[in-house]
Structure I
Amino acid sequence: MKKQASQTISACSFYMRNINQIIRFLPRPTKERVVNAIITSRLDYCNALLYGTSAINIARLQRIHNTAARLIMRSPRSDSAKPLLRELHWLPIVCRADFKLLVFTYKAMHNDAPVYLCELVCSYQPTRTLRSANNNMLEVKRTRTKAGDCSFAVAAASLWKKITNSH
């Protein structure tokens, strides 16, 4: 995962340096489109795999995301990026990865995903009749390794459980 994050960061940094040379001549909607097309598309590519990765990798990718927001808004590096991300309606990197994983989970639960993903998502069937039986809960499989915890079947079920319990 570290290698993929490093390659993504390297590519995004290269393109941001190039975009920075022309960005002052562009209106804001065009800036957003250019950065979305070139930078955020690279950050979002396979970002569901970021589930369970180290905080260092997430922080490095978030730094690139913050820099892209500052590039659009022409904001100095010393300014906080949170208000910029909020104004651009951008989620932080961790939330983007979780959201993509949850979208895959929702589609798998409703058979809109590929068959290999639908087979990995198991609905929770309680042994007794419970009021919570129709809450679209998923069975969280037990694993003994960190890699097992990051697998789609386990990550999808645990994230789904987290959002259903928060409501």
Structure II
Amino acid sequence: DVYKRQDPIIADRPIPPTVSVRGHSTLLGESTLTVFAAPALAASLAGDFPGKLDGAPFLLPGEDVAHRTGLLQWFEAQGVQPAVVAEFDDSALMKAFAQGGAGAFAAPTMIAGYICQQYGVRTLGEVAGVTSQVYAITTERRLSHPAMQAIRDAAVRMG
């Protein structure tokens, strides 16, 4: 039963107050977002960031991703309208499509180095004012398990 799990759930938002689950949410880290693209796509986008995103193919996170609304509001505030070519609930799949040149995408700045190395993409710029959070959802109020403490410590180092 998922509600009696001892393993943590890593999520982009805390447990909603309307959910009656015995669990605790611990903020592990918070990061701004960075926009990434495959090298060929990045080279083809003219102008400065964020203007170069106007009309550019973009891979958007799905509706259940916490930072999606902030990202869409940021596009509007910047006066840019990327051409959304696909929406993804799976961030690894989104990055794989971006690696193939399907579009630019946004992801947490705290893992930018990893994303560039793993997927062979380049950074285009930072999405100022929009953040992504990472929470550990556990059955314990405090992160007393050594593995959970290691995850928290790694998140602090990255953020």
Structure III
Amino acid sequence: MAEKSEFFSSFVDIEKRPHYSPECEISPENFHTLVGEYRLDEDVICQVKGHKGICYQKHRSGWLGVTNDGLEVLIGGHCARNYFKADKSFALERKRVRKEIDRKIALYKLEEYRKNKMSISDELSCLRQEIIDTRVKLDQVHKHFPNAVLSFIDSAQKTGS
């Protein structure tokens, strides 16, 4: 599996890409592939060409697509559903991109867990020791109560009263 799919959370990262073109338009007819998915804090203009012309609607989430000419454009989430839902190549690309992004995220999390392995192990050891110490203290407290009191506490715990 190629790891070329990207997730964008900033429009600046998209604008910096050499093949990104804010003037270009995309439709199912000139769609080639997807570069990645984006969810932004700012509004961006959709570049999908539909039946009534270019969308130009502002949106915050969608897909960075590539035209047959090799230019990268924004495909808004609503337009992706409205204009590309019947396009099998778009659906396959969307599925591929999501899988690759999910895989990247999982690998990143796994690497973070590996980096923190020692601190997590130390924390777990401390928690185990704390449980052991608490049980010892509880046993010491129980030794000071008469059996009748312990039976009462036990039945109260079982009945919830």
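Coordinate-derived values only; no laboratory data. No experiment lies behind these values; they were computed from the predicted model shown. Cβ atoms are built from the backbone, for glycine too; each structure is taken alone.
Overview of values
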item	result
Highest-scoring label, criterion being Kirkwood radius over Cα pairs in Å, among I, II, III	III
Answer label among I, II, III for the case where distance in nm of label points 7 Å out along Cα→Cβ at positions 27 and 83, calculated from the coordinates, equals 3.9	II
Among I, II, III, which structure scores highest (criterion: FRET efficiency 1/(1 + (r/R0)^6) of positions 19 and 139 (r between Cβ atoms, R0 = 41 Å, to 0.05))	II
